[in-house]
Structure formats: C-alpha cells, structure tokens
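*Asks:* Pasting the structures here.
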Structure 1
C-alpha cells in the first residue's frame, strides 16, 4: 500500500468513526429541562466533548487501519497490479 493510500484510508476511517461517535452521550438543553438564555438553541448539546470524541475516533481509526493494512499486505484485498 502506498503512503498516500494509507493516509487516505486512515482519514476516511477517522471521519467515519468521528461522525458515528458524535451523538453518543449528547444531551440537549431540552432533554435536560435546562433554562437557556435567549438566542441559545435548546436542541444544542449541553456538553459536546469534541476533543474526547476526536481522540477516541483516532484510536478506533488506527485499529481499523491496521486491519485494512493487514488485509492489503496478505492480498486479501487485491490492490496490487498483476
């Protein structure tokens, strides 16, 4: 696998993991029955924890990338030209 392809696959896996994790643990002001200031969307998350979710997404993407790299190295996924 070329370095460019490896980075591209990792980025795709990271975005998939990140967007999958976004709704996990999110609680809106409306669900918590919190009072909000005027102009604040009641459907917005109270605490988003984006940094934590981005780090978890990086770890998940790394594990998945190792699986894809292994599958390519043993030619389970045929990316080599014959």
Structure 2
C-alpha cells in the first residue's frame, strides 16, 4: 500500500484562528500536516521563511496563505474550481 504524500501544511500555534483553520481543513476533507510552531523555536523560523510570524499559515505546492480569512477564501476558490 502506497501512502499519499502530504501536500498541505498548516503552521499553527494553537491560537483561536489556528484551531479554526484546522477545523475547516478537516471539515473539507483536505489532508494536511499540522506543524506546531510554538515548540522548538519554530515561530522565529516562520519570519525567515515566510516573512511573518502570524499564524495560521497554510502552504500548498502553489501558494502560501497567511491568516484565517485568507485560508477560508483560498479553500473556497479551490472548491469552486472543482465544481
């Protein structure tokens, strides 16, 4: 059995918006890997890699999406393209 590769990553520090983004991804059936940046000093790495330490951040092969509202809009647009 071949396991599918995760293509969506959700960087979170377990704040309210991060938890809501996680819920949205689960409810839409999107497979993702959650990365808790509140551990091991990873939050500072966000600034270097993405230019912000705000969470949640969702990354896909084609996009880096920062903030709950933007994640909601991005997912909605992706769903609309499939319909």
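*Asks:* Suppose you compute distance in nm of label points 7 Å out along Cα→Cβ at positions 30 and 54 for every structure in 1, 2: which one lands on 1.7?
*Replies:* 2
*Asks:* From which structure (1, 2) was helix-only ellipticity at 222 nm (-39500 (n - 2.57) for each DSSP H run of 4 or more, over all residues; to 500) calculated, if the value obtained is -19000?
*Replies:* It must be structure 1, since only it matches.
*Asks:* By the measure relative contact order in percent (Cα under 8 Å, 6 or more apart), tell me the structure among 1, 2 with the highest figure.
*Replies:* The structure with the largest value is 1.
*Asks:* Of structures 1, 2, which gives 1.61 when Cα Rg over 2.2 N^0.38 Å is computed from the coordinates?
*Replies:* Working through the options, I get structure 1.
Only the coordinates and a few stated rules stand behind these numbers; no lab work does. Predicted model, so just to flag it, every value in this text is computed and none were measured. Cβ atoms are built from the backbone, for glycine too; each structure is taken alone.
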